[in-house]
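Structures for review follow.
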Structure P
Amino acid sequence: GGQPRQVDTSGFTLGKNLAATPGCVIFRNDLIELIAYEPQTKKVHAVPLLCSPPWINKYYIMDLAPNRSFVEFAVRAGHQTFMISYRNPDETMAGYTMDDYLRKGVLTALDVVERTTGSKKTNLMGLCLGGTLVVIALAYLAAKGQAARVNSATVTNTLIDFALPGDLGVFTDEASVTRLEERMRERGYLEAGEMAGTFNALRANDLIWSYVVNNWFMGKEPPAFDILAWNGDSTRMPAVMHSQYLRACYLQNALTKPGAFAIDSVKTDLRKIKTPMYVLGAEADHIALWAGSYATTQLVGGETKYTLSNSGHIAGIVNPPDNPKACYWTKPRAAKGESAHEWRESATRHQGSWWNDWAAWIGKRAGSMVAPATLPPGEPAPGRYVLNEVAAAFGTNGTSHKPAPYRKRKKATAPKRRQTRRA
């Protein structure tokens, strides 16, 4: 049998009350769409902001409901903001690798942002697995002599050192990974429902049994909640890429060892990353333990600021300034050689959202205020890939950004699927 529903998704519509910040798709290849958001201020910071979301779920956790959207917050603060939206993989993408996600994903998006804005520098921001890819990209660019293309990097609830793998460590030993690889080999991908089941099992009391009692035994209707609606909108993972990720990161912890991890034939060394970084963890995160995310500050070679938000893996991110329960701990920089415990003992607690602290930090690294760049024409956000549609590539030759013709589509609603929560 199935599992009880965790959320009522009937009231949510992508582009209306989820993923609703105005913008357009200015580029598409076989892996990503790049969304450019419309400026909402007369002038914008000269250095654009490129967001790298995880591809385990859809990008719009960073553009949730209006007034709860980080993207909306950044745009209103005067940042020229761009977002990667990943295609939901099928069997034709079975052979896609981590190299593909670097080259066709964040590096291609960086190229398009530079062409669109004319800026030679970009601020990168990554969440969870998208943050891991940001750090990999920083190491790659440093090795290629292109580090100056990234002015600063923000990584949120991200693991680079997998010595503290969180609750997922239960499912990432050699035997478990081998069994998973055998299943993925049959289809070419990890089915979204399998990932959902894994996260359910991690917190069975909260994510399974409470709904069995409330929905099935007591006859209650599930709530309408934006985070839960997003959590149910899961994606597949390409077989080869997911195997590489699990083995290199969870089994070998290769990113922490200079030269042990190679991407696109380039060996990485995190010590060569000199880019200023804002590193965020969440106090109750059970997937990326905060002490594990803190380790990033000790692995890279540049100056870092670490901030610890209250709440969990997702609720710690969706933390708008008007949240009365929000608080965070921080200090100007994380010193080299300082342990997570030592940092926590010396950090200062602040009432309010870390969003404001980040805004002050990034504002000093976003350049002067200038007239917004003219955006090329494109299909309206949130685009096709977030709706699980496949469409022709455009804007791939470096000059033409004219989108492929398409027939008008009906309103799309967030799919009703078995829901999972990672908050």
Structure Q
Amino acid sequence: MNDFIRRSLLLVLIVAAGCNGSSSSSTPAATPAAPAPTPVPTPADANFLSIAVNAQPYGSVNTPTASVTVCQPGTSNCQTINGVLIDTGSVGLRIFSSALAVPLQQQEVNGKPIGECEVFLAGPTWGPIGLADLQMGNQPKISSMPVQIIADSNFAPEPADCANRSIQPAQTDPAVAGFNGILGVGPLPQDCGNFCASMPTNEYYSCTSASPAGTCTPTAQAVGDQVPNPVALLPVDNNGVVVELPQLSSNGAPSASGFLLFGIGTESDNQLGSATVLTLNSSLSINVTYKGASLPDSFIDSGSQAFFFRDSSIPACHDSTTYCPSSLLKLSAVATGQNGNSSTINFEIATPLSPNFAFNDLGANNHSSDEFDLGLPFFFGRSVFVAIQGAGTPAGPGPYWAF
């Protein structure tokens, strides 16, 4: 699977009231909490899902979540699951087993249950593939969609070659992760595609049993059986999404609310307008130029809590990769797509001292000379478009980002 899909869940440890500057700078004074941001207007059409960035469900900073409803296929036995991360850096619905009360049908291929190992920087997610009917907001229900059930203790244990794909342990606790599940709405129609369909990989596994006594080995997984991008399965408004979040002040806000719009150029509220379209390369990346350095593996990711980039001139908080400058920094970078289109991004980096949960100026060192991760702070005050690979849009087929 392309590395882009694995980069979305890097969590930053931020102690909001006690982040100290480095030894080379003084500790800034705490700033008062900012007023609530001006709300994003409610979309004119019904093609949306409400997003909240606040202390719910587990007190994580810069974690955009929504609620979705899952049902046993073909029944009215349903559950609304709150605190589901809206993630433009991955694909598919993944729900922690401990947050799931509705029993889902186990997916089987050739009579054997299927498990999946999806790797994020925060650690792998291991668990069975179940089938669920899914409803997102007022959109039509999607029937019998494959979803990953994370950390199901009643399923076969994580294979060693899954665990070996990451230096981090498997994600098992939603309170540690900061959310109850992941709604991946990135620029692919499935989470692995032809690569996993053509040969056995350490992404999908065929298991001898669905019980804890089962053992699992890598298997090829047909595209139609893979965990899909739910947006691509909608009957309309299915070529991508738009993320809309309000502008914030430099002190952040206790909470911020916005919307995930379904479709691009399909309704009055999801038109591209003057947005600059940046097509993606074969690695699903764009180039970002920052302080003269070209970073060709860069990306836009609502599941990342900060701007992640390397800049040795910015001091870090004590025992952290989070940046803690002595005063507000006003910076800029230039994002360029495969199509040659460019857009200048003006952004700020500040020390996170106020007791808030939504910040547009949070930054951290990713120790990479090739990547600039435009995380959730980038989304505040913008409409960010994510077009799905192969899907037609007014600006041509995806994959692309636009803003």
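Which structure, out of P, Q, was distance in nm of label points 7 Å out along Cα→Cβ at positions 53 and 245 derived from, given a value of 0.3? Attributed to the structure labelled Q.
Computing relative contact order in percent (Cα under 8 Å, 6 or more apart) gives 26 for which of P, Q?
On the way: P: 26; Q: 22.
Source structure for this number: P.
When helix-only ellipticity at 222 nm (-39500 (n - 2.57) for each DSSP H run of 4 or more, over all residues; to 500) is computed for each of P, Q, the one that comes out at -500 is Q.
Given 0.15 as the derived value for FRET efficiency 1/(1 + (r/R0)^6) of positions 45 and 125 (r between Cβ atoms, R0 = 25 Å, to 0.05), which of the supplied structures P, Q does it correspond to? Answer by label: Q. Given a computed value of 3.4 for distance in nm of label points 7 Å out along Cα→Cβ at positions 189 and 309, which structure among P, Q does it belong to? This figure was derived from Q.
No value in this document is a laboratory result; all are computed from the given coordinates. This one's a predicted model, so the numbers in the text were calculated from it and none came from an experiment. Cβ atoms are built from the backbone, for glycine too; each structure is taken alone.
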